[in-house]
Structure I
């Protein structure tokens, strides 16, 4: 849920004066990285540290001026314009609050519990743009809305992480709206990249399908289909199969492009394949370029041991790269494949193209899917009766999916915590002086809630590109991390529940959609969200399925009739 587009952020960070930031960091660690200070912060009550926290961080490190200095731009106990409630702090410009600060003690582990109160204060200040929440151990920074934020671990902050916090919170920057300008520039950049990437993606998909039809309709792969009496229907079926295979092939490439940029595969794998292929041509050892890619797909399915000449490739599997007799035997033009895979792999899938862009790609590509399907069937494509309108398929913005998850899964989790009497304040108290029976009781509550959480079922009956499922996955991951923090406070150690992303995908997340392309992209988005080096991808065939979730009668819905069993 980062606030800023990475390449834009890197440009802003590069413009900061390194010496100034370094001096500020030295001031910062002198207080916040002092182990004795940290120990006292963990034990002190909220009210007893608020003033000191604002002085040490906002005044001494970030350069604000505290009230009652005549030139103050930082104050405590700032009253709402309506009602008697007060924010713990406010950053002022020309007498108006442009930022509100809400503080809690370290016994408040989850800063989500502070968000609503802080944004209620923001709503009472018409000029307010920034919201800052903290429990003295962690700090969150929001701009304008509660969807995206930057979070900082104040006790563990590296100098690189501090540079970002300095960019956001330094008085000169914030009072001149540098963070807001950065966010707006990020939105513009992301929209530009999304449009540019989609144009390249869409062009590849269109040209690939046309090429597959040109080179494969009369292939031996489809001999049995061609021998049917209704040749016209047979050709249509072949074209439809080729179109679906083109989508699957592009999904494979998308995974590779993401993986080689994010440390899951050897870097520049695509470029190396293209260079090796060119080298083989020069040596008069020509093979079709697609054959080289199919070989690489097989490595991703079963793995390849590393040698002194070639890097190891882990067997990620998951079903996407499982051998596909039809897809793997297709004929594809070398030049087309070379041009488009080189172009798409040139994007930076760390700083430019993120997983969320897939949702926009899916939305934009639906009309193309309808257009090609209409072309195959020999009918006219009516933009007013697209699959988006018929099937109710729309891309769901992040702030909506977050609201839905918070008010469904989130509410359910809160009810269970109350039912199990899980009080996070009890886990912040020191172990000394507490009986073993009490400690066991608190541990049992954590175990009980964890067990319930591991068995919750979340199903989206119209999952589309997986926006809701990805948001639900994020929520459950954070809920397990919250339990890990309570566990660490209780035991005095650091215990992390292992392999939680895969466990959630296997046990908790389910989706159905009537659109086959939606199902495949939903799977891909979940794979990309959870993929980690040297860890197999989950097989999602039993979790994300294609069908009509409203109708289980084949007489009514045909092949799309759906029963989960």
Structure II
């Protein structure tokens, strides 16, 4: 009788002549009954441990972690296990069976298997952190970060990036609308699981974390079509996740074009999920991970390797994904003519947007495909990039606008790299867009940066008198909803510094003017900030509030639908007269209405 325990993959020195100097092999411990063998034997990656027996029931307590330590850490720091930690293993599979020699027959009985964990929960997390810290001390150029998968319900799983707080599923069950206190059960498991995912994402966001929606097609027997998957994700809104796992070459009867199609279709429905690439490989890997077909990774533009900076890059959509073997030095970005970058959702009143693609690390023979609104509109040779290439203007079509991303392929059609989207929209979602992805280019005013707020809308009103730009927002604090100290910096070099800045009811702040730049700082509350150019009572637009404006009000008194109604209530009346009288004599430098 034998008990074979398959553990994790670890780094081994490769055989002479191999493509890479190392390879991954799975560690194995094989326990076998023997009264003749007395000492364990290590043969490369398998450790064989003899167990003495009697011809009766035998009970064994096997300490797998200690046996791993005895077998493999005895050569710690030298080949073939230079980076091994006994705790860095999973019991991937446990087999029970028989080994026969020379055609001999054997009969054995197995019973009463019990697996006991030495540590669980937060203590296990602490042990994992210690292992990661140990690896980082030995290989400091590789920064170790700790994430977690929310995987209570198959086939759908979520990844949480950031501070780890283990889910208390008993507490979550009791907090759900389907908890029956008297019976002590959840009365609707299907509804509970849907609620559970959304609640876990909400809590993750409250901790400042980022969440990905993993392997959308899961691993079950029932396979949805592409359109059915879009419908499902729209229905559950991806539980509020930030990222969608897109970079799978093939998984669960769907290949990469299917994943890309679903991703683009969601963008058309105002679900601005970011895309990443992942392997999601489990257990022993056939051959090298780098050469495995499912080997995509994600690159992030970040200020540093610190977790906070990496999370910030993820939130902002500053990521692209691809094959690390084919595209090891690759860099991709999408930039608008106003400086907005990949990942941003730009509210604009331009008929068309100028876009520049940035590409580095591609081979001369590679092909670049430009995708606009889910359709390949241009192809280019990678050699055309210097390292930038200005593509054809993107027509911003319809209220939902348009989006741009691009892809890199080898000359034989093998995929290499994929950017994320840059969006140009005519309207923002009802809930607004958080500062890390929000941007606008309206009325010649361009947002440069913002923080601590959610952008709800930006409206330009050039109808008469003062040209107006209304910026609606709410600020957020530690709870992610409300707070203070939001800010935004605007490029106002086009229309010039506003003649008036008014903080509407519900929002407060201050304005700091610079050379062609306006900063709205210390923002707090919910409301609208109004920027005006020209004089509000200057109906004629000649740069002064005078008798010409007063006479125009009187001439159109009582009329509705007039060309210029300063108060904006739809009728020329006392509100308009009072506005002209209140500003009578003011001058604005001329041409205020046309700015």
Structure III
């Protein structure tokens, strides 16, 4: 049934979409290719189901089995390979996060997990997550679970069209009124308008006037939004509806021969071949990229891109024929074999991931993080170490010790941990405030403090606080920021090398400029944490002298990192008085 309504141009469009997604994850472009995939899915599924209903051949059982055949075998297989690779090379926190993603992907909910746990899809460290991309499977699978309800509720073609139109419009309203961009990005009810709009396009029976002109404009609009989204200076919130309109116009039926330029763009052998294997390419592109950056080279160079693309294409061709084609059609694989394969992989990956999760990702000793084994494992130990400073959010007491007030976010808490490792630890008492406006006794603690350390901020921001809370500038210093790379995986995978413990990472020009700007702005009131350890070549160490990671997440101190930094600040003039 699906083959009768086959369109070469849609196959080519899939190829361009997956290529644009790869470019986006490589950091070369930024667009909206996944939105086009949603529209194509809505268009094809609605058209197929509606034709089956009219022919009297539609059944819920066959609908779900076809979706299982088409969707589940490949991600379950990829999850298995990714999990094995993660066990072999990943650090505990990264492996624990991967295990969470495997479980969420298996249960069609990685979109929800990422909304809850990922600060931003576009964050620098997000690219090191092998299953970052499977949030889209969550959206589609949730759509497929819900979609048959529409088919049962709306019996006629007309009622289904009206129902789909209303739900699409409601989804668009929810999209524009979503509280945050992340909420808008990750949830099916704010994405349904794309799947729904694609479905509505499948109801069209009459060709548009000047169809080729409209389709030509639509294709170029799609390509611009797919490949050049950030360069168009269109707010993100409007780009999704715009590409939805363009894609719907492209999907509408036409009986005329497309212009040569469209045939060249969408129906050439290269993009159609890529479109044929686009599902496999999509499933492999992010795991391969993440593991290459994690274990070999975090820098994306021309050589890196060429090698990466070769690996992705080769793996995609293999799994297209061995996994996709094998399980897609019942002529190739029985239903029993399908459920045996998917069920085995589902149970194996889910159970293994649960074991990993409950062991906080620890599958081997990691002395660099003071992890000796899986016994007495503490989940998020390094985050808890930083957060332990919250317990110091209390008034000063009269005990003869110098009163030190620490104010600010996690970088301020890091500095507190350094102070607690210095020779001054027994002669000072630390009081911590996350945000002055939230502490009722902030002014009192400020007046009582002998010295105050703030997390990084610009002078204008400080001057506003100073006027509001009457802060004496003479007893203030600003703690510097820290950065030790993006991910420790690339260092950890070199364990066994003779120079393993002496590895360094080049501080990016962005951080060098930022540090220099703060230092210039604050002068001797700025505690230059990076300058203290940076070599002339702009590199900073990753390990302490006794081969412990300075930072677990490349931003915040481990206990070992705080201890080492304490030795570098064994004489602080403000605490010597």
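When distance in nm of label points 7 Å out along Cα→Cβ at positions 265 and 529 is calculated for each of the structures I, II, III, the largest result comes from III.
Among candidates I, II, III, the computation of relative contact order in percent (Cα under 8 Å, 6 or more apart) that gave 7 used structure II.
If you line up I, II, III by Cα Rg over 2.2 N^0.38 Å, for residues 33-200 alone, the top spot, with the largest value, goes to II.
Figure out for me which of the structures I, II, III the number 205 belongs to, where volume of the Cα convex hull per residue in Å³, for residues 281-520 alone was derived from the coordinates. Display every interim value, and only then the final one.
Working: I: 205; II: 164; III: 222.
This value belongs to structure I.
Looking across I, II, III, the calculation of Cα extents along the principal axes in Å, for residues 433-512 alone that yields 54, 24, 22 traces back to III. Compare mean count of other Cβ atoms within 10 Å over residues 193-200 across structures I, II, III and report the one with the greatest value. Going through I, II, III one by one, mean count of other Cβ atoms within 10 Å over residues 193-200 peaks for structure III.
Which one of I, II, III has distance in nm of label points 7 Å out along Cα→Cβ at positions 105 and 505, as calculated from the coordinates, equal to 4.1? Value 4.1 for distance in nm of label points 7 Å out along Cα→Cβ at positions 105 and 505 corresponds to I out of I, II, III.
Where is volume of the Cα convex hull per residue in Å³ largest, in which of I, II, III? Walk me through the numbers on the way to the answer.
Values: I: 203; II: 218; III: 185.
Ranking I, II, III on volume of the Cα convex hull per residue in Å³, first place is II.
Can you tell which of I, II, III yields 3.8 when distance in nm of label points 7 Å out along Cα→Cβ at positions 57 and 217 is derived from it? For distance in nm of label points 7 Å out along Cα→Cβ at positions 57 and 217, the value 3.8 is produced by structure III.
All of the numbers you see were taken from the coordinates with simple rules; none came from a lab. This structure is a prediction, so every number in the text was calculated from the model and none was measured. Cβ atoms are built from the backbone, for glycine too; each structure is taken alone.
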